[in-house]
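Read through the structures below before going on.
Only the coordinates and a few stated rules stand behind these numbers; no lab work does. No experiment lies behind these values; they were computed from the predicted model shown. Cβ atoms are built from the backbone, for glycine too; each structure is taken alone.
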Structure I
């Protein structure tokens, strides 16, 4: 089974330095087959065999701690999971017109539906958030860089940590997990 691991806070703003070539080597040594990376922000696609996504998360977190001295959360999804994320996107126009401005937050657990509503109510700018299980879709029409809707604000309102990828990256990871 092909899985995709999304590492949190890796190679962003000078923190969590993990060379992608070294990550591939470490993953292979841990028993993952054909590990491939996509861009330097911590996206690893690999063949997991019969290993469940939760087991892959734990193993990769241990590998990152041992190999890189990095304690980070890792969120693993299957191709079917990513296909569902794409199919359930509530921001179709945004995905088409500005895919870099649409992000998906991947979490381990699903926040309460009321948490998503409270987060949307907190937002004073043009951003929009919609929740779907363990995923949050976030539209940043003016870009995420200067937005007051920061990862810390999102985590505080939802009560769960996560890692976000823009729509372009989600699409590429979907293709890679399909063997493309």
Structure II
């Protein structure tokens, strides 16, 4: 079942997610529903907050983004990033492995709003996986950017918070309009 998206201006996007202690049938269903929702809206990542849930769970599937390469290392060996897609991450922890680089980002909670964001190009990820297993991998490129973007959501941080001042100034009118529309719909 696809879920309704939460848009900028809704306070749930600023909520820090609770730790997921175990993969329950409810969590399994939420993962399935989030994957369906992400696919419907043609996204590559979706955090629980974006569907109104205040927990540390995100789903990612970068396979549709063929023009933005990704890298993956599993147990120290190069691997095809598509081999682990789609992926669910719970309680992810990120370790940056190099300096930040600027790159374009958008967000399903900010329709038609884009901006360049500076993030480390390569990261180490530790998380609980879909079966409750402990996962660790190193990724780069779009996958690293997506994991960082979604992990920010789990802590109430939005991509507009990471924009430089000139970029944010360029989209200020669009942000204000979206925020006003969302707040009006909440009332």
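Data for the structure
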| item | result |
| --- | --- |
| Which of I, II leads on mean count of other Cβ atoms within 10 Å over residues 55-62, largest value | II |
| Distance in nm of label points 7 Å out along Cα→Cβ at positions 7 and 63 derived as 1.0 - corresponding label from I, II | I |
| Mean count of other Cβ atoms within 10 Å over residues 47-54 derived as 13.8 - corresponding label from I, II | I |
| Among I, II, structure where helix-only ellipticity at 222 nm (-39500 (n - 2.57) for each DSSP H run of 4 or more, over all residues; to 500) as derived comes to -9500 | II |
| Comparison of I, II - label where mean count of other Cβ atoms within 10 Å over residues 87-94 is highest | II |
